[in-house]
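Chemist: For reference, the structures are reproduced in the following blocks.
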Structure P
Amino acid sequence: MLARLNRLSDGIARITSWLALGFLAFMMVGITVDVVARATLGRSVPGLFEVTEMSMVMVVFMGLGATLLDDGHIRVTMMTDALPGPYSRSCTALAWFFAALTFLLLAWPATQEAVYSFSIREFRWGYFQVPVWWAKIAVAAGLWFAALQAALHSLRIALKQVELPPTGTARAGKGETALH
C-alpha cells in the first residue's frame, strides 16, 4: 500500500514539475520578448509583468514536489551525522514529520484564502485585469501535496524503506553541498 502511494506521489510530482517547467519556459520567452520590445520599441509588452508574476508562483509551488524526487531540499545534517544509525534514522523521520506539519500549517490558511479568492473571482489590476484566484488555488494545492509528500517520506524513513547514507558522511542531494 505504501509503495503504491509513493508511486502515485512520484507521478503527481512529475506532472507538477512539468507544469512548473512550462511556466518557467513561458517566463523565459516572455521576459526575452519584453527586453527586445523595450530595446526596439521603447516600451514593455502590456500585461506581461502581471502574468509573469503569476507564473513565478506556479514555478515555485508546482516545483515543490519535484524537489523531494531529486532529494534537493536543503537540510543541515550535523546532528544526525553524529548520532548512531537508529537514532539518526528516528531523528530524520521526525524532522520530515515536522516538515509535513509545517506544510500543513501553511496549507490550511492558504486553502481558506484560495476559497475566498475564488468566491469573489479575485483579480489584480495592472495594464489589464489578471485573475489571481487560480494561482492561490495552486499555492494551496502545492502546499497540501508537499505535506503529503513529507509525511510519506517520514513514514518511509521510519519503516526503513529509504536508505540513509552512513552516519559521518556528507548527505548532500544531487548538485547540493551538505551544510556541516
Structure Q
Amino acid sequence: MFKDFIKNLTNDVKVQLSQEFDRNFERKAFFDKKWPETKLKNSRGSMMVRTGKGRRSIKSNSKNGEIKWSSNLPYMGIQNEGGDIVVTQKMKGFFWAMYYKASGGVTKGKTQRNEKLQGEAAQWKALALQKVGAVMTIEQRQFIGWHPQVDLHIRKVIGINLKELNTNITKRLKP
C-alpha cells in the first residue's frame, strides 16, 4: 500500500509540475519572473515560443521517487540556465543563412545589399561577422527549476494523496 502511495504521489507531482513548467512558455516567464525580451529587431514573438520545438522537447522521467526533466535539444539547457557559449563555424553559417533570409536574399552589388540591410538583417550580419571562438552571453530564460510556486504545487499534491491514503486506511480498518 505504501509503495503504491509513493508511486502515485511521485506520478501526480510529475504531472502537476510538468503542466506548470509547460505553462511557463505561455506565461513567457518562469512563474512570475518575466523572460528578457529578444534583442533581435522585428522578430516574431518570444524567442522561446516561436516554433514550439523546445517546449515540445521537454520530457519528464520518474524513478525510485525521483523526478527529472530533460530535453534532447542542446540549446535548451543554456536557455534555462543562461551562460556563455563559444561561436563556432556552424553557428556562423546559421547566422549568415538568417541574414540572407532577413535581407530578402539580395545578392546583387554591395550598394544594393547595404540599402536593404535593416533591422533584423543587420543584427544577423553582426552575429555572422564574429570570429570563431568569440564568446556570446545567453540571457537566462528559465522554464524548469525550483520556485516557491513549485513548493506550493508539491504540497497541494501531497495533501490530496494523504487524504486518499487516509480514506483507504480507514476503509480497511472498518469491520
Structure R
Amino acid sequence: MPMRQDAELALPGALIGVVAGTMAGGLTLLAGQSSGWAAISALTLALPLGLLGAGYGVLLGHGLFKPGLFTPAGLYWLAGFPLARLFQEAVTGLVVFGQVSLPGGTAGFLAYQAMVSLGFAIGFVWLHERLMPHWLMRLRERNPQARELFAAYVEHAEALWHAKERRRARKGVR
C-alpha cells in the first residue's frame, strides 16, 4: 500500500515534468530541426524531468519538503535539472549525430544549466502548488500520506491568510 500511496503523490509532479520535457520537442521544431530530432529531444527530457517531478512529490509526501518553502525545492532542481539536461543532450547527440558534444564543455554546460534551473524550479513549484492541493483533496479519504500533506497545505494557507489579515488590520488602524 505505501508504494501506491507514493505513486499517487508522485503523479502531479511527474505530469508537470513530462509536459515540460515534451515542450522541448516543440521548441526544437520551432528552431527548425527535424521532427525526429524533436521527438528524441522531447522524450529524453520528458523522462528525467518526469522522474524528478515524481520524486519531488514523494519527498513532499514524506515531509522532507514543506508546502510554501522554495529553498529545498530550488536546491533539488539545482541538482536535478542540470542532470536531466545532461541526459537529454548526451542521448540526443548520440542518436542524432553519433557523438556527444556539449556546448562549453561538461563543466560549462552544467554551470549554465544550474543557472537556468532556478527559473525551472520557480515554474515547477508554482504549478505544483496549484495542482497538488486539488489532487490531495481527491486522495485524502484513502491515502493517509495525502491526508497529512493536505493538512500541511491547509495549515500553510491559514498562516498566509492570518498574516494578510494582520497586515490589513494594521493598514486600517493607520
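Chemist: As an exercise: helix-only ellipticity at 222 nm (-39500 (n - 2.57) for each DSSP H run of 4 or more, over all residues; to 500), calculated from one structure in P, Q, R, equals -30500. Which structure is it?
Modeler: R
Chemist: For the read-out P(r) over Cα pairs in 5 Å bins from 0, in percent, for residues 83-122 alone, a value of 6, 24, 28, 21, 13, 6, 1 was computed from one structure; give its label from P, Q, R. Intermediate results must be reported in sequence, preceding the final value.
Modeler: Details: P: 6, 21, 14, 13, 11, 9, 8, 6, 5, 4, 2; Q: 6, 23, 24, 19, 14, 8, 4, 1; R: 6, 24, 28, 21, 13, 6, 1.
Computed on structure R.
Here, each number is a calculation from the coordinates, and none is a lab measurement. These numbers come from a predicted model, not from an experiment.
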